[in-house]
Structure formats: structure tokens, C-alpha cells
Structure 1
Amino acid sequence: MSKVISVKEFIERGKSLPIIDVRSPGEYEHAHIPGALNLPLFSDEERAEIGTIYKKQGKIKAVQRGLEFTGPKMKDFTKFALKLKSPEILIHCWRGGMRSSSMAWLIETVEIKCSILMDGYKAYRHHVLDRFDVPCKIILLGGYTGSGKTEILQELMEAGEQVIDLEGISNHKGSAFGSLGQEIQPSTEQFENMLCRKLESLDYNRVIWVEDESRNVGKVFLPQSFWNQMRTSPLIRIDTPYEIRMERLMRDYACFPLEGLVESIKKIEKRLGFDKCKKAVDACMSGDRDTAARICLDYYDSAYGSQLTTRFGAELKLPTVKLNTLDSKSTIEELKSIAKDTTFKI
């Protein structure tokens, strides 16, 4: 007989055991436990039909219709489970009810032990949101666009530091141009799930490096409680000369097709103003991507500079690391030294 386990035990055991999500493909695609495999008991259409029958005709009729759907699939379900070659499988549905218990019963008929997530995916989501309330020692990397913050985070990670790459998790580089060359962004809910998994892998007694981001990274939003922590965390500013930043931006973005660049410029038309936007688009269309980049960079510099002044005052008394080259390795030891002397309000 399958065992019902808590969300904490489920997550811990999921590090070494396969997790099967028996919710419908649509539910899974919207958001799921990272690493879980989808073995839907019902298709999206079948689930909708069963739900309608349940409301109009009651539970018994809905169960009978559900059996009509699942009967022909039972052999395939067991074949899927056997291919995992695991002595035990973790299973969950939305609330830890009939879908997960039915699948567990079936899989155990082929002698595979099953454990079910108590209260299902709903309990997991409560766990995720609670995780963002736990205080941690965040240090933000700030700096104007093109300063090399993302590269520095990569260097810090290679040097053994703890890093959360919000742009990597969200498949977006943060600006209006951030979707270029990236995969489709996850839903905000799935972003939260992946961020939670990353946080759970870290030691909260050590520093966690995070890039200074807006509340939204592309179309996904940072959890409010985690964002609140970021806004009260110490920030180290990366000071990189304008021309070095331009060189980095041209290296990273000028390679993309013209259509994508123009579309990205138009996204910030209201903030650039009609005339500057038109000038940037015209420059891009004529092959002068350097001029287009300078117009956009000047806008981002002004916007970020205003944000820093609002947060830290006009004098901007922030610890600063200079980076006068495209090679970010030179900053790592200085950043680590500053981190050792940093005081955290937790």
C-alpha cells in the first residue's frame, strides 16, 4: 500500500527518486515541481469533461467516466513506470486525491513502491512561497547596463561562491532586448518553483550573490518577499567605462537579426520618446547599430542612475569595484574581500 508523505520528505526523497506528476498536460506545462515527469491520468479535454460531469451528475458518474478514459491506458502507465527502473516512485496530483492514489495503486501492481505527496502540488506551492520568507545573506551586484554583472556572477560561481542567476532561471537578460537569443520564458509560477529549488541548494550561513534586478525580469515577476529582501540587501556597484560597456553590448547584441533589434527598440518607445526611438530605429535599419545602441544605452543609464539615487541618496556612498576591461576575472578577489566586511540585517 502506498505511503503518504509530507512535502519536505517528498522534496528530499525526490533528489534521488523519480517524481511523477499525474496532473493534466496543461497543468504541468503551466508549472510543476522541477525535475518531475508528466504522466497524466487524463488529457486536458478528459479532465474538463470529468469536471463537468462531477458538477452536474455527481461523483459516481464522474468516477465511471474517468475509468472509461483510463482503462485503455493502464498498460502504458505501468510500462512508463517500469522504464524508470526505480524500486520506488514519488507521485503527486493537485490535492493528493484520487488521481495520485489511483496511479499509485496501479503502479504498485507491477511491484514498484509508491509514495504520495500529502495534499499534492497545492502543498508544494505553499512550501515554495514560504521559502522566500526565510532571510538570507544576499549581496547585490549593481551597475549600469553592459557593466559585466552577469559575467562576474559566472566568475564568482566558478570561484566557489554561491550565486543565483535570476536571468538564467527566467530565460531573459532583463532589458527590452533581454529575450533575444533566449528560450521561451517560464510562467511566473514555474520561475518561483525553480528559484525555490536553487535556494534550497544553498547554505544560508554564507553570502549569496544576486544581480540587482527590477521586480520583473521580462514577463516573470520575482516573489514579493524575496524582492523585499533584495531591496534591503547591501549592493556593490560595478563601475565600468562607457566605451567598454558599449563594446560589450555590441558584442552581445549586434549579432542578432535586424527585425529583433528593431522590435526591441520599439518596446521602449514611450520611455525613449518618439524622436529618439525613430532615430535609433532608423540608425539600426541603415546598418549603424552603434548609434542605435548608444541612444538606448543613454536611456538605460539615466533610468538606472535615477533608481540608485532614489534608493541610496544623491551621494551614492556604495562600495565600488572598477572594471576597465571586458575580462571580469580581475574583480573577483576584490568582491570577495568586500563581502567579508559586509554587515547583514537579518
Structure 2
Amino acid sequence: MRRRAKDHAMSSPDPTDRARIIRAQRAATPPFAALRAFEAVGSCGGIRRAAAALSIDHAAVSRHLHALEQWTGMSLIDRSGAGHGNLTEQGRAYHTRISAALAEIALATQDLMRREDDVRLRLWVAPGLASEWLSGRVGEFMRDHPAVELELQPSDTPPAFAANEADAYLHYIIDAHREAPPATLRSIEVARPAVLALASPAFIANTPPVSTPADLLDRTLLHEASNDQWRRWFDQHGVSDVGEIPGPKFWQGHLTLAAARQGQGIALANALLASEDLASGRLAPVASFPDVFLGSYNFTARRDNWRATAIAAFRRWLEKAIAQCSG
């Protein structure tokens, strides 16, 4: 019995030993301000740019760098004429690890500040879907989840999830541009609506009858940023080599819909985005064509945050709302 107790004592870590290890690690850690300055110089590509990013004087950045080089005993910055402000070979290797460590510190701090019962949801949404579909329905979600603090921001560009810019992103992915998400993110398809050629009833009544997709090449077509969407739509219908497709550009799908409502031409829109216009009769298909699918709406969030209360609640509501609309 005494032998087992002795063995256990020998195998168990001594708290004082652990404290000594921590003290040793602390002693080997340079001043944090110097590390921040060094990381900024390497990431921003120079001392003055780093100073602007940190909102401090460039002389202070230089002092931090000198202090770090003196602390490590290594030359981290190339101060020669040609490479002034660049990192040395040792500096580049050190910068890679310091950048990763500071990023982990930022994420750990964000996770610490996020309450376990936090129900704040910062949602970035494709502008067209935000204005034409989601804004008119999100009240249903808020009624069912009154504790959720929702922030909705229209955006065509994905948020920097690593920098905690947003909690989730609801966006449209064109099939031709589809890529697998990074391993740190999880993304699901929530809708794959057909893409329709739509116009106002007045425009349809005043234009010659349309019997084939190729007939639309002689009509006024409304574009987003380019004629690529129309080109893909024609290609799906077997109409190729269409060349340049004339027509005004509006840069956003909801703006082409607004122009179409005013009788300015024919717009392409997916059935989800145009669901209210189709239901009210403000817009109608110019002809009965086979369905064309060019992409899908996806819901994306950080993988480690996928089951957070607000994100999971909104995802379930979104899938249900889309199913009801599609039905």
C-alpha cells in the first residue's frame, strides 16, 4: 500500500513544478507590444504601413522592432537599401508562427467574450434576397424568437469569419463558380430555384410574341454586372454563340427586377427572389420555357459555431420558410 502511494506521488505532477514551467515560458515571451508591431510590419509590408494599421507613430513601431531584435538577439528586419522594411529569412519564419499565435489569441478572446447564452446573430445576406424576400419575412422569425438580437447586412462579398465579422452568410453561388468551402466553415444548400425570364404584363402585351428562347435576343434584356447570366441561361436552352448581348446594366439583381416592374425590359431572376412579384402579378414569365437552374442559395457559418443557439434557430426557420414559399 505504501509502495503504491509512493509510486502515485512520483507519477503525479507537482503543482510547484508546473508553476516553474509556466514561469519559464513567461520569461521566454517578448513584450506583447513588440510582437504586435513585428506582426503588423510583416503583414502590412513596411514600418509606415504597420504604424497606420496600429494607429501609432512609425517611430514607435521602429522602437518596438529594435527592442524585439535585442530581446531575441536576431536580425528580423532587412535594413539594406533594396529591401528596407522587409523581413529577413529568420524574420519570415518567426513571423509565420507569431501571426498564427496572435490570430489564435484573437479567436480565444472572441470566444471568451461570447456569452454561452448569447443569442446575437449578425447575418450577411445577398442584397437581392435581403430586399426582395428576407426583409418581408424576417419578422416571422423575430416573433418566434424574440430573444434573438438580429443584425442583417446586405453584402455581395463573404465576411471574414476568422475576424468575427459575421456569424452567418446567406448567399447565392453560381454553379460555374462553385468551390468547396474552407475546412473551418460549414455550408449547406437551402434553395435551388429555377431562373426565369420575367417582364411586366404591360411590356409583354406590347412586345411581339415569344415562342423560343432565341426570340429574346431581339428584345430589350436587362443585365446585372455583365451579360454572363443571360449567356448561361441561353446556353442552358441550347442557344449558343450569341455574341455580345446588348441592354442596360444595373449591377444588382433586385435593381433589374425594379426596372422590369417599370416595363423597361426583360430581367432574369430566380423564382425565390421574384416570388412576391410573381404572386402579385407585377411580373410574369415572358413564355413557358423548361426550367433552368444556374445556382443555389447557401447558408454558411463557422464550423465550430454551427450549433450556436441563434444560428441553429435561424437555419431551421430559413429552411421552413423557403419550403413554404416553394410549395
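Just so it is clear, none of the values below were taken in a lab; they were calculated from the coordinates. Not measured: the values here are computed from a predicted model. Cβ atoms are built from the backbone, for glycine too; each structure is taken alone.
A value of -13000 for helix-only ellipticity at 222 nm (-39500 (n - 2.57) for each DSSP H run of 4 or more, over all residues; to 500), calculated from one of 1, 2, originates in structure 2.
Largest in distance in nm of label points 7 Å out along Cα→Cβ at positions 168 and 256 among the labelled structures 1, 2 is structure 2. Identify which of structures 1, 2 gives the largest calculated value of Kirkwood radius over Cα pairs in Å, for residues 88-151 alone. The maximum falls on structure 2. Look at FRET efficiency 1/(1 + (r/R0)^6) of positions 128 and 296 (r between Cβ atoms, R0 = 30 Å, to 0.05) for each of 1, 2: the largest one is in 2.
Structures 1, 2 were compared on FRET efficiency 1/(1 + (r/R0)^6) of positions 200 and 216 (r between Cβ atoms, R0 = 25 Å, to 0.05), and the highest value belongs to 2. Matching task: 28.6, 101 is the computed value of Rg and Dmax of the Cα atoms in Å. Pick the structure from 1, 2. Checking each candidate, the match is 2.
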